[in-house]
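Readers should treat all values here as calculations from the given coordinates under stated rules, not as data from a laboratory. Keep in mind that this is a model prediction, so the values were computed, not measured. Cβ atoms are built from the backbone, for glycine too; each structure is taken alone.
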Structure I
Amino acid sequence: MADKKLTVARTGNEAMAEAMRQINPDVVAAYPITPATEIAQIFAGFVADGLVDTEFVTVESEHSAMSATIGAAAAGGRCMTATSSQGLMLMAEMLPIASALRLPIVMPEVNRTISAPINIHCDHSDTMFVRDSGWMQVYCEDAQEAYDSVLMGIKIAEKVRLPMIVSTDGFIISHCMANMDLIDDRDVKDYIGKYKPQTWLLNPEKKITIGCLDLQDYYFEHKMVAIDAMRNAKSVIKECCEEFGEKFGRKYGFFDTYKMEDAEVAILAMGSLAGTAKVVVDNMRKTGRKAGLIKMRVFRPFPADELARAVSGLKALAIMDRSDAMSGLEGPLAVETKAALYDSAGKPKIHSYVYGLGGRDVQISEIENVYKDICDFAQAKKKFGENVTYLGVRE
């Protein structure tokens, strides 16, 4: 295990920018957007101070930022960018191109609700909007996890040859300061290794074509290459997370569990809510309720089999989404979890919640009520009138 570390106080944005400095990408193209602006702004300072060798490209929009990043990655560079919310929407046209071209771009993303109405605070509607774009997605609970996930993300993306979004909750994590451990620069360099692209446009020994027209004869087969890469990504993610844990002592998986060993009821959630939910789990335990928590980290690829095993001993599960799928059903995490558990013999009773849209605070008392409700649900003492409860909304 690497023993050189430095405990510092950092915001989520600072932590992700610090990881980018240690990665030292060849190209970063970026355009500012609240609350992700600081990531590229801080990194631009590293460029100006000569702390990295990166070519920093200032562009006129987020669409251009992703376009420039794709071009540089296709030319063989290790490339990154950062964005949020409407910026991610403007990039959306380019995201499937990055995944179809098998470009291992890693993009720190700060979760912020998408318009309308205009709002700069957190929910997961932006990344959920692009969940089917072929990018791997990781959701982080705190600054430490964001920093670690960006470092792991580079290694995972370059092995899988698919791009990755690493996200944090806007303002809650991006702008709030917390203690975290930085890894020594040399240890990071040894961990991520030197980037060796399999193909690149500027290689005269192996000429390739990018951006060609691909109609009925071959499109399906070419698309299957990226589909198979996503299906096979789980083994690489597991391997890279295990290696990170062995080297640096912090263990990660597809999801993290808290007091699930004997849990009868649990919440499944993503992002910063997990930190608050752990406090509630402790409170529930003091009252004799066997409560637990599953914090989903990796949403793409979706860890269906692993999640089915994790919830198999539960009597009831509450799934908490910080976005709505606008389908008339439940939120995205709930819909995908239910699909994953469809054929599972030991699946628990499930109720879905949507919370915190537009950055609305979620109180400890509200999460306690969720646990109390699903305890009663598990014992058939409570029935829900609808499949989904909108937590904290004023009627």
Structure II
Amino acid sequence: MSIRERLSGNEAVATAMKQINPDVVAAFPITPSTEIPQYFSSFVANGQVDTEFVAVESEHSAMSACIGASAAGARAMTATSSNGMSLMWEMLYIAASSRLPIVMNLVNRTVSGPLNIHNDHSDSMGARDSGWIQIYSETNQEAYDNFLMANRIAEHKDVRLPVMICQDGFITSHAIENIELVEDDKVKAFVGEYKAPWALLDANHPVSVGPLDLQAHHYEHKRQQAEAMKNAKKVIQEVAAEFEKMTGRKYDLIEKYMMDDAEIAIVVLNSTAGTAKYVVNQLREKGIKAGLVKPRVFRPFPVDEIADALKNCKAVAVMDKADSLNAASGPLFAEVTSAMFVKGVTSPKVINYIYGLGGRDVKADDIETVYNRLSDIVKTGNVGEVYNYLSVRE
């Protein structure tokens, strides 16, 4: 029977880490993720886990320590945000290319500058091509659940890639919600013991991790890494199916809300999806066929699922909480429209909104203006400006 609790998103993730009891956690504090290693360090001090907690001097060192631990055969974890992840930038690529199944909770915060400690997705979107699996979390419950599934995905023999679990800074990381925790023994059985297939400390099977990799082999190794990302899609779904059997909570690559007959729809990540669902409910009461698509998994990108979910819509708005600063669109818009194009989905008219940068509030009224714009596009056939900014002072 599940355990009812009231926890912030950071507490929920730290609790998941405690239940998993990893071999090594290396971390450096940065708002708004600081509470995760802070809570976890108390579990270490109290003897509730037997994890080696490494308090390092920077985020670069945090990821370096995780890489060393994982290469040695340990189950390694960390947490960070924003500029903290920027400081570990080169190490993100090394972790992924070395095929090390590190798990990181990324509490999304805008990357400076200008200096700002509040939420947007510029940190994770900046790392979207680093080779990490990216899974996003609308609620505290989803952040906890995603974290419990992360090791099973990362450590799978057909994947062997690091995973970042993303949640919105302050919005979910610090807000307290009712959630259901899985019992410790069930978590332990679900996640399982970790046995690295190769490890630097295995003297009987010597290996090299991260060696010089020149023209003769580098290309093939990157191709293998790309294939592992493809494999991750199936593994994520298999792990989610097992998790559903254990908890009754169902997760997929994307969530479709009121999409069966939707004529207009928004595509949006993380906590804003909750606000958008409220607006969808209000519009449905007025007879407007509105829907929502929330990608839970951004890497690997769910091309087929996104295209299929949107193919019957008449107008779609993709909402980005990060700007690519490319004078064309945000990153999610580029991925969604690319998926639609390659799958031959050409009927919906698609527009892009950049929103919420630096933690700017996005209210139900703001979301409703986007749906109203989509309704106007359906009525008039006039798309107008594709690349838009929501609730900004021009």
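When distance in nm of label points 7 Å out along Cα→Cβ at positions 60 and 260 is calculated for each of structures I, II, structure II comes out greatest. Identify which of structures I, II gives the largest calculated value of FRET efficiency 1/(1 + (r/R0)^6) of positions 140 and 340 (r between Cβ atoms, R0 = 30 Å, to 0.05). When FRET efficiency 1/(1 + (r/R0)^6) of positions 140 and 340 (r between Cβ atoms, R0 = 30 Å, to 0.05) is calculated for I, II, structure I comes out on top.
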